[in-house]
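**Q** Multiple structures follow.
Quick note: the coordinates plus some simple rules give every number you see, no bench work behind them. As the structure is a prediction and not an experimental result, all values here were calculated from the model. Cβ atoms are built from the backbone, for glycine too; each structure is taken alone.
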Structure 1
Amino acid sequence: MIVDEYTNFNDDYVNFIIKINKSFNHLYAFDLNKVFCIESKCTFVKDGIPMLRDGAGHFSEYGLEVISPSFIEFIDQIIAK
């Protein structure tokens, strides 16, 4: 999936998060693009294994294993502030 397609798919959500972020100082949003996208290409399959379990964007167990290290790092950075 191309980054633009992924971004367009999530446009309403992304715009909502940006709007909320401007209103609240202590709201943090984890950017999944850092996990799924490299340069201009996004993928939801790693090593031939799907990271999503359905078309609604829910993570598979494998997908959770893939994003967990990045999410833990994100939380650690918030805690360190």
Structure 2
Amino acid sequence: MFKGQFKEDHPNGEGTKIFPDGSCYEGNFVEGMFHGKGKFKQVADGSEYDGWWRQNQIRGHGTKICNGGTIEISGCFDARGLV
């Protein structure tokens, strides 16, 4: 389910996407992809990532948090992972 802005039948701009398992992405979309600042909450393990995305992949500065609020990874990410 998606709630937010559309352009040419694709999520574009600010929005929220809720997946069948209850996981949720809130943030910016470009042509239907996570792109820009956003937050993803994973239901299965309770983790979340808050930071920058590019074409559905984590890119730029962000923080991944474990269930319970313990910081797992914080820093700048590129195609190889944490830089």
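**Q** Matching task: 13.9 is the computed value of mean count of other Cβ atoms within 10 Å over residues 28-35. Pick the structure from 1, 2.
**A** Comparing all candidates, it corresponds to 1.
**Q** Moving on. The value -16500 for helix-only ellipticity at 222 nm (-39500 (n - 2.57) for each DSSP H run of 4 or more, over all residues; to 500) was derived from one model only; which of 1, 2 is it?
**A** Attributed to the structure labelled 1.
**Q** 2.0 is what came out when distance in nm of label points 7 Å out along Cα→Cβ at positions 20 and 44 was calculated for one structure; which of 1, 2 is it?
**A** Of the structures listed, the value fits 1.
**Q** Can you rank 1, 2 by Cα Rg over 2.2 N^0.38 Å and just name the one with the largest value?
**A** Going through 1, 2 one by one, Cα Rg over 2.2 N^0.38 Å is largest in 1.
**Q** A value of 23 was derived for relative contact order in percent (Cα under 8 Å, 6 or more apart); which structure in 1, 2 was it taken from?
**A** 1
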